[in-house]
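What follows is a group of structures, each given as structure tokens.
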Structure I
Amino acid sequence: MVMNRLVNDDSILLEIWGTTDITLFIFAGASAEFALNKQVDWLFYTGKLPADPIGRLFSTVSYAQQIIFSHRDKAHHAIGKINAIHGSVEASRGRQIPPEAYKDVLYLLIHYSISAYELLKRKLTTEEKDQIVRLFGIIGQHMRLTNMSSTYEEWKSSYETHLETNLVLSSHTLELFKQYRKHLGLFRYFLLREIQKELVSKKVGGLLNYKRSVPVRMALPVYRILRRTRLQDTLVRLLIPDRFKPEIDKMIQRNANG
């Protein structure tokens with residue numbers, strides 16, 4: 001049965017967001033860029049992100065996969081729920097979240113969907129990149145955003161402007177990385193930063209003083225081979241602290257079932 005999704009059944013997005021390690025790599029990269037965003041104080045206001053950054057990761061993954069994989073009506077419902085959550089935070093704080101903050105998040109998800117897939121699999125075609133941009137543009141429209149890019153080339157130009165305008169190394173950045181280290185432990189925190197170095201843009205890498213990762217560069221050919229075997233799920237579980245193993249198992253099972 002063909003499901004009436006926001007995403008076409010042949011879209012590369014179904015493979016990207018339906019592959020567990022690619023999804024985790026997307027959020028590994030996004031966690032670096034998001035920490036630099038000038039509007040990250042909104043999540044510090046709620047306290048949820050610094051208190052439980054890994055839990056927030058899985059919450060965001062769940063919403064994203066609902067939007068991408070669910071029937072169109074359920075996808076719209078998930079977007080509406082996100083809007084409602086943000087609306088309650090705005091009401092509590094007495095201020096509106098700037099539209100640029102929403103667009104920044106959608107744009108960084110485009111970037112890391114592409115860079116994570118290309119790091120672990122292959123280069124995407126222009127048409128595949130256009131598919132990714134169009135889907136996040138549709139999500140943006142349902143979040144009442146305007147002037148969303150409709151092609152990869154349009155997005156690329158707009159994204160560069162966003163990077164130059166909306167990123168800064170702040171006390172929030174340093175606090176978030178401190179929390180990443182606390183919640184991941186030294187070894188996984190080291191892996192996080194090494195993976196980020198391979199995924200982030202030059203602007204993000206410059207702000208974080210990142211150099212390209214020698215360990216990841218050396219390990220990637222071996223990992224690409226191992227991820228095609230039964231060892232893939234075991235390798236994925238090593239990336240996440242034990243208390244989140246049930247969440248990883250749910251992701252693996254959900255992805256296995258398509």
Structure II
Amino acid sequence: MRLAGKVALITGGARGIGRAIAAAYVAEGARVAVADRLAHEAAETAAALGASAMAVGMDVTDVASIAAGVAAVEGAWGGIDILVNNAGIFNMASIDRITVEDYRRQYDVNVGGTIFAAQAVVPGMKRRGGGVIVNFASQAGRRGEANVTIYCSTKAAVISVTQSLALELAKDNIRVNAIAPGVIDTPMWDVVDAQFAQYEGKAKGQKKREVGLAVPMGRMGMPEDIAGPAVFLASDDARYVTAQTLNVDGGNWMS
């Protein structure tokens with residue numbers, strides 16, 4: 001029960017990694033707000049988790065939607081101790097196909113969503129005497145990849161945002177860290193696989209098999225492989241850890 005008495009808000013919490021973290025946080029004693037623009041799926045996830053969870057409709061590209069979601073959680077449970085910035089999108093494009101719209105959308109969700117969700121919860125965390133923010137980067141933020149210019153750069157930006165916010169908020173007892181997952185078997189990776197199939201001329205499912213076999217541990221990760229580190233970073237076990245990005249990728253990246 002490492003998170004007993006804590007209130008957590010998880011963006012993109014309806015499925016995949018977000019859902020696994022929500023389940024792990026509830027198991028560790030937290031109350032969890034499952035925030036997602038897919039309001040119906042958020043409600044299903046919250047219902048499956050029981051009385052310790054609530055669903056919040058939230059579009060992280062809309063500051064008014066973020067503010068309303070945060071206000072709903074604070075009104076129901078008194079405040080927010082943990083923010084998990086998990087919402088994210090992926091799209092491939094070679095340099096000749098990059099559009100302004102796609103550029104803005106990926107940055108608005110992956111970077112802007114991280115910044116403005118943090119902005120919304122920090123005042124309440126300060127009033128409560130501290131808190132924890134866990135951002136989601138990626139192994140794609142550690143290195144470039146052909147045809148993935150925008151996504152890789154957004155995740156590199158999340159690492160930088162994490163470091164800057166951690167230094168700014170340390171005096172307020174708010175720790176800010178990030179997780180950089182490797183290849184994780186989630187619904188998003190089905191989208192990634194389909195796009196790689198298009199750009200690399202591969203059969204559907206081939207890229208997914210290849211990346212799993214290339215991991216030093218010999219398999220793709222599962223959402224539950226990320227949930228444990230997310231519990232650690234949110235708990236007092238990590239009370240002296242801030243400004244860090246933790247690689248959880250089966251050995252793909254060493255730093």
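Computed quantities for the displayed model
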{"quantity": "Structure with the greatest value (metric FRET efficiency 1/(1 + (r/R0)^6) of positions 140 and 188 (r between Cβ atoms, R0 = 25 Å, to 0.05), set I, II)", "calculated": "II"}
{"quantity": "Among I, II, structure where mean count of other Cβ atoms within 10 Å over residues 12-19 as derived comes to 20.1", "calculated": "I"}
{"quantity": "Identity of the structure behind -14500 (criterion: helix-only ellipticity at 222 nm (-39500 (n - 2.57) for each DSSP H run of 4 or more, over all residues; to 500), calculated), options I, II", "calculated": "II"}
{"quantity": "Per relative contact order in percent (Cα under 8 Å, 6 or more apart), the highest-valued of structures I, II", "calculated": "I"}
{"quantity": "For distance in nm of label points 7 Å out along Cα→Cβ at positions 148 and 180 computed as 1.3, the structure of I, II it came from", "calculated": "II"}
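Computed from the coordinates by the stated procedures, all read-outs in this text should not be read as laboratory data. Keep in mind that this is a model prediction, so the values were computed, not measured. Cβ atoms are built from the backbone, for glycine too; each structure is taken alone.
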